[in-house]
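Nothing in this text is a laboratory measurement; each read-out follows from the coordinates by a stated rule. Nothing here was measured: the structure is a model prediction, and the numbers come from that model. Cβ atoms are built from the backbone, for glycine too; each structure is taken alone.
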Structure I
Amino acid sequence: MNSKRISVFAAGGGKIFLACFSDEEPGTQGPRRVSQPELRQAFSAGWMIESIRPIRFETRPDFKEMTFSEGGPKSWFLIARKTA
């Protein structure tokens, strides 16, 4: 994760809403998995993390090319505010 690249799009006080696959999602299919500590590190400078909470992505029931956890892929939803 690179919050410096994201900073270009947010003015001071701007917010980012980020959903990403969690490292708790088994397997290697789909997007790269991200840990909560990795999110905290990526947004440690110039951002205030307002929340990180677990969510599930919804997948199409007819999509059989990849398999994910029952209930949908385990993911994180982050809200952070730019401070600098």
Structure II
Amino acid sequence: MTNKNEDIFQELKDEVAAHIRAARAYRNMKQSEVAKAAGVSPKSISLIEQGKANARIGTIGKILAAMGYRLMLGLNNKKE
């Protein structure tokens, strides 16, 4: 990947991380509680929330479902 692509990918990971952190805080859940309910390790939750993990979309969906949310995707025509 080029640096530009890497930057875009990191931006996406950071955005997902922020949404998951906010959802967990809103539900007043610990990372360990979300991890157990989603069937993933607490370390995975931590890395995803830091924007350091390359999480699969299914994993993100399971994490959100464990907190009572549903993953929805949208597209935005971003002009550069």
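Before moving on, here are some points about what is shown:
- helix-only ellipticity at 222 nm (-39500 (n - 2.57) for each DSSP H run of 4 or more, over all residues; to 500) derived as -3000 - corresponding label from I, II: I
- Structure with the greatest value (metric relative contact order in percent (Cα under 8 Å, 6 or more apart), set I, II): I
- In this comparison of I, II, the computed figure 1.1 for distance in nm of label points 7 Å out along Cα→Cβ at positions 28 and 68 is attributed to II.
- Answer label among I, II for the case where semi-axes √(5λ) of the Cα gyration tensor in Å, calculated from the coordinates, equals 28, 12, 11: I
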